[in-house]
1. So if we calculate volume of the Cα convex hull per residue in Å³ for every structure here (1, 2), which label has the highest result?
2. Quick check: 14.1 is what I get for mean count of other Cβ atoms within 10 Å over residues 19-26, calculated from one of 1, 2. Which structure matches?
3. Tell me which of 1, 2 gives -9000 when you compute helix-only ellipticity at 222 nm (-39500 (n - 2.57) for each DSSP H run of 4 or more, over all residues; to 500).
4. For distance in nm of label points 7 Å out along Cα→Cβ at positions 195 and 219, the calculated result is 2.7, so let me know which of 1, 2 that is.
5. Check the numbers for FRET efficiency 1/(1 + (r/R0)^6) of positions 43 and 211 (r between Cβ atoms, R0 = 25 Å, to 0.05) across 1, 2 and tell me which is largest.
6. For Kirkwood radius over Cα pairs in Å, for residues 179-226 alone, which structure out of 1, 2 has the highest calculated value?
Structure 1
Amino acid sequence: MAVLGLLAVVGGVMSYVVAVFGFHWFTYRTWVFDLVVAGGALIAALGWYSGGPGWAAFSAVAIGVMWFVVSRVELRLKGSARLALSTGSELPTLRLRTVDNVIVTHEDLKRQAPVLLVLYRGWWCPSSKVQLDELLDEYDRFAAAGLTVYAASVDSPEQAAAMQAHVGDHITILCDMPASLLDDIGARDTRGAPWYDRLLFGAAKRDIAMPTSLVVDKDGRILTAHRASRVDDRPHRRDWLQRL
């Protein structure tokens, strides 16, 4: 049992590592990996109690503890203490570019309202791809409600081109979000891309956006706002439609 538990712990950790770094996938269901690792450690400990090899039980528990410590640190967002916008706030002044270098301002967003403006971390981030994929899954509902969707980041138009190709014409990607706008929204992540994303994917060392969603009405007022507290945190998308 102890060895079986150790294999479960190692398998849980490695499956996450391979998914993220091997296939550049991400899952918000990190609790699944937590459950596998914790269950494996428990099985290993019970196996040792039943007379199994102590090295296997110790290794399983040690790896399990490291998993929970490291994963919690890596999923943490570090930066703005709070979201500066709330229901009724006015959308800050903005001037961003599309991947085709077309300027989009806050006035443009008001004219196309209601608008969902989503801030994502960057082209290099697997969780950002999942974030946009979930918007694509809801596109028909958004379109039926008259909601126009934009997604913005600090990426340059060249870096964001692949994201725009991925989402097609359902979502307009906005680029070159300045740090001052991140501060106005209260969504600046000062940690930026983790070291391994800089090493493996070539992400730049710079402040980025915390995953954030804002629904804006025709007067430029915020109908609903959400900022993630962790990389795997996401809002209840039904709230966006209920506010319209």
Structure 2
Amino acid sequence: MQAMHAGFLRSVSLDRAEIADPNAYPYSIPAIAALDEIEFHPKVTFLVGENGSGKSTLIEAIAAAARFNPEGGSKATRFETTRSESTLHEHLRLVRNFRRERDGFFLRAETFFNVASYVEEIGMSHAYGGSLHAKSHGESFLALVEHRFGEDSLFLLDEPEAALSPQRQLSLLVLIDELVQRARCQFVIATHSPILMAYPDAAILALDADGIRAVAYEDTEHFRVTRDFLNSRERFFRTLFAKGESSE
């Protein structure tokens, strides 16, 4: 059995000392307001929660604090289309392990088009398996992971399932496992996907109105809702459509 590698990021904490207005966004988000310190799994950590829970805000801030481009890309990527990142990264403190990453990448689904355009502009498409714009959205995501992601690297992914079918999400899990097991990489992933967050032995951190806490896969709302819906979709439809009819 392989020994567990140490990872690169050990934890992140919020330093509130110089926050001008703790009641302003994003510090008003309950999970961010309650953030003290969270620890990362040395291989894979998932950030999960409802829309608006703060998971994308947090992973964006972690990426910026780790010196990645806020719109996505590597640490060498330097472009800006519309500045939208919060000031959260200015107040995060990253605790690193003795081992430092050789490379890394921040994949942000909603701005990946901008990254693909930047890659073409600087003439680096060959490093990504060819033009990313010449592929479908899902194919370009997988091409990025297959061709650009390398060993001893830190990868931050924000909702990578956005462009992937269930089958392609399984393909992504295979690539993640190869990078974790053979290439000694570390992933932090914000996701809604019950497929991705099922990755074995990962840490799952749920963000909600009560703060941030570690949860088991089977205790996530994503798993429970998906399981219950697939087991009894007729009952779900009766309840959902009955509510719609009663509001008329």
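1. 2
2. Derived from the structure labelled 1.
3. Traced to structure 2.
4. Only structure 2 yields this read-out.
5. 2
6. Comparing 1, 2, the top value of Kirkwood radius over Cα pairs in Å, for residues 179-226 alone belongs to 1.
Since every read-out is calculated from the coordinates, none of them should be taken as a lab result. The shown structure was predicted, so the numbers you read here are calculated from the model rather than taken from an experiment. Cβ atoms are built from the backbone, for glycine too; each structure is taken alone.
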